[in-house]
Structure 1
Amino acid sequence: MKRIIPLVLALAMGIMALSGCTAQETATTELTKITLSEVAHSVFYAPQYVALELGYFEDEGLDVELINGNGADKVMTSVISGEAQIGLAGPEACIYLYNQGKENHGVVFAQLTKRDGAFLVGREKEESFSWSNLRGKEVIGGRKGGVPEMTLEYVLTKNGVKPHQDVIIDTSVQFALMAGAFTGGQGDYVALFEPTASMVEAEGKGYILTSIGKDSGEIPYTAYFCSKEYMAENPEIVQKFTNAVYKGQKWVNEHSPEEVAKYMQPYFADTSIEILTKVAKRYKEIDAWCTNPVMTEASLERLHTVMENAGELEKRADYEAIVNNDFANRSIEKIK
């Protein structure tokens, strides 16, 4: 009898171990895998990386695979084709597609950033910087038709400097090569996102002069969208994704730059914690990150104005058609 008891115990423990493995496997298989195409891999999207690192997407039952879209137009193509379920890019991608009359166009359901994230970097330290200083100069801008370039032109116009007349704007340089072109001697100024702007300054190859986003005012700079069909067929997934994004936004809003940098670090291993902290502090100072996922009609109208100023928009898109705040509002109601 004494021999039977240990055997029974061993069998019981084995069954429990198998049950534990099965539970773990079940938990893993319950996660819904989705692909997120981001327009660029950038510290500007800190709330997203914080949400990923803190497991907010997994808490919502989602396994998110990140891919780099390398441009808003390419992100939209991947979303419409089904290569990615969700895209992160400037809402102009949704506006362009909607205005083409496409039935299955992109629909924004959550906004991530509310200002341009680029900083104007110059070769000299200008203590009393003014946008008028760019008259007769050359600045390396972004891709023609992209929000970074259009916002730069909008800010110049606001300050009485006519783009392509008073100042030369080079739109031929690829986004990833802009800093290299500038440090290599091209142009007098360049519009750079972080952490590149801070790294160029730290190397003594340029000076951060002003925030383009601070001078432009609030616009819906970067947002999450999916196809109209995907949203109709998978509202529960879109809701779960929005919940995770909102949790990340709340966390970033409530914590220090040092803490934000800590949770960004795994996604930017080649960037020092000191630089990431400086970046987080700078973006908090200019109020770049949304504190909730709602995109207002007023902010979309300003984006329309920015696009019209750049000569890239003939007709404004219908707010109700390309923006759905239902998911964002439900997240706000649910998550306190």
Structure 2
Amino acid sequence: MRFGAVPLSEAEGAILAHSVALPKGRLRKGVLLDAAALGKLAAAGVQEVTVARLDADDVHEDRAAERLAQALVPDPASVHLRVAPASTGRVNIYATKTGVAQIDAAKINAVNAVHPMVTVATVPEWHRMATRGMVATVKIISYAAPDAAVAAACAAGQDALALRPVTRSKALLVQTTVGGRDDSAKGQRAMGQRFDRMGVSLGPKTVVPHQTDALRAVLAKAVTDYDILCILTGSATSDLYDVAPQAVRAAGGEVVHYGMPVDPGNLLFWGHLGDVPVIGLPGCAKSPALNGADWVLERLLCDVPVRPSDIMGMGVGGLLKEPPSRPVPRETA
């Protein structure tokens, strides 16, 4: 691509690089300078304009963005995405359902390494998405990109984007009380908000004493009626063999992992009863503020596998905002 200032007499067929004010309105950058546009500029007394001229091996920004978006999402409907029309070298990609964004980070990085003019920006991997939320934007930086670069980017980014929709629709939150004190309303309300935004129905408030057998009994019964179970204990789960993890085992389930390098959210555990996930929530789940349990819950609601290595890899970016209601702040006076 050739870029620079030229006399008006040499500008026909080029792309206007900078907007130009006219007596009435503006001629905006990116417009193709045809005879009509040149006539407006001449009438306004403009003698020179800055333009971009495409070389034979260049691809116009809109065509390049369209090609790359199609490579990233070859079959949008099958992966619950919508690819918008190109404009000013940009193509936006949207979710068509509630779920989490499946991003192949290695492929996106490979696309962005091909050529400075060819870019893709996405939400974080496994980011919660509402219907019509923007998952990614493809942007060709300035007017055109070399055809070879566009082709290489398309090859590198093939099938890099998808949306994993919510597949679990019925949840139950089981809370425990210590010493007969029932403060379950706050947790029920906060978790209700989390499930509601994912389109998941939450069962009735369920509260039992903080005892392994009482918790085991309600879990064993609930597993037939719900497709995800959460436990919020009145006393924090402090060990892999504390009351709540032991109740999961006693009900015939398995505890897969305890603890996570996300704060707030350290005291999380998760496992399953048959094919029903069970999440032992940290106490911070009583607040609607973001915590590590959100990242695990949202993935499991969308049937995204969560392995111990996935949780242990959450530390970078895992220092989250501390809610004011936290009983023991990170920093004390």
Structure 3
Amino acid sequence: MTIDGDAFRELTEPHRAELRVHCYRMLGSLQDAEDALQDTMLAAWQGFDGYEGRASVRTWLYRIATNRCLNARRSAARRRAKEWDVPGVEPPEPTRLGEVVWLEPFPDALLPGPEASYERTESVSLAFVTALQTLPPRQVAVLLLRDVLGFHADEVAGMLGTSVDAIKSALKRARATFPRPPETAPADDAIVARFVRAWEAADVRALVELLTDDVFMSMPPIPFEYEGRDLVARFCEGIFAAGRRFRLVPTRANGQPAFGAYLLLPNGAGRAAGLYVLGLRGDRIAALSRFESGVLGSFGLPPMSPAAPGGLLRHERTTRDDEPRPLR
């Protein structure tokens, strides 16, 4: 079967966004997911003559994408953990050192329509994606294809070149060992607004009032992980005690409220300092994840921003149709 470029794009483009999300779930990194997606589309284009139509185009593309991601997980040289590098700040001893230091946030603007519902965004939450990275690669593939995407066992067996019994066995093992993350709640605008006010005012007391007792904080690629209100409070006190003040610009990542953080300079301008993603539980913040400023480009946020009238950071929000700038 032969096809020209325009016809190929018309056939495959409707599946691009969901394939990107699938690759991200498997790899935990937006940059790696983009690479895997490009490899998938190239392989599909080059191998289209071998597509015989016995499965849907969607199933065929998922087979290619899943196997590309499996190869990437087996052979990838993951990013190494990074040392603490905030000048003038000595962090408290972490609760533990995290292993998934390659984790990156995923912009909500890139989620396809059906993924944008609350039930579906749970499967792209940071906690869920992090937990996936702890499973063996093949179990991750089976768990996603069966439990998240709803493919039948025989379809998954065909995708992975194995038997239905092997798929059932792998799914059973994955379900038994998968560390199910705690459920988060839809964004509460009042809680989010209180967080912004507390963070921008460097008000640790107000911030602590918003946290659950078992709040969890992480900061890939730095491996430090903090668990519990007291430790997280001590970490924030150290950040603010150094005289660092921030302005937060709202965005969304992994179906969760997020903020580009800008370190305020003496002239009132802001320098990108990272991205914070909140995980809510009930009327409290149960998780706080901090990523480095290099990820801001994928959210349409600039590395520097001039001071704006009224002290507000000028920012045009990313829309669903925007494509991210590459993380290079």
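What follows is calculated from the coordinates using simple rules that are stated; it is not laboratory data. Fair warning: this is a prediction, and the values are worked out from it, not measured in the lab. Cβ atoms are built from the backbone, for glycine too; each structure is taken alone.
Which structure, out of 1, 2, 3, was Rg/Rh (Cα atoms, Kirkwood Rh), for residues 166-301 alone derived from, given a value of 1.01? Show your work: numbers first, answer last.
Numbers: 1: 1.01; 2: 0.91; 3: 1.04.
It must be structure 1, since only it matches.
Comparing relative contact order in percent (Cα under 8 Å, 6 or more apart) across 1, 2, 3, which is largest? Write out the running numbers ahead of the final one.
Values: 1: 26; 2: 13; 3: 18.
Ranking 1, 2, 3 on relative contact order in percent (Cα under 8 Å, 6 or more apart), first place is 1.
One of 1, 2, 3 was used to calculate semi-axes √(5λ) of the Cα gyration tensor in Å, giving 42, 25, 16; which?
1
Rank structures 1, 2, 3 by distance in nm of label points 7 Å out along Cα→Cβ at positions 174 and 198 and report only the one at the top, that is, the highest.
Numbers: 1: 2.6; 2: 1.8; 3: 3.7.
Going through 1, 2, 3 one by one, distance in nm of label points 7 Å out along Cα→Cβ at positions 174 and 198 is largest in 3.
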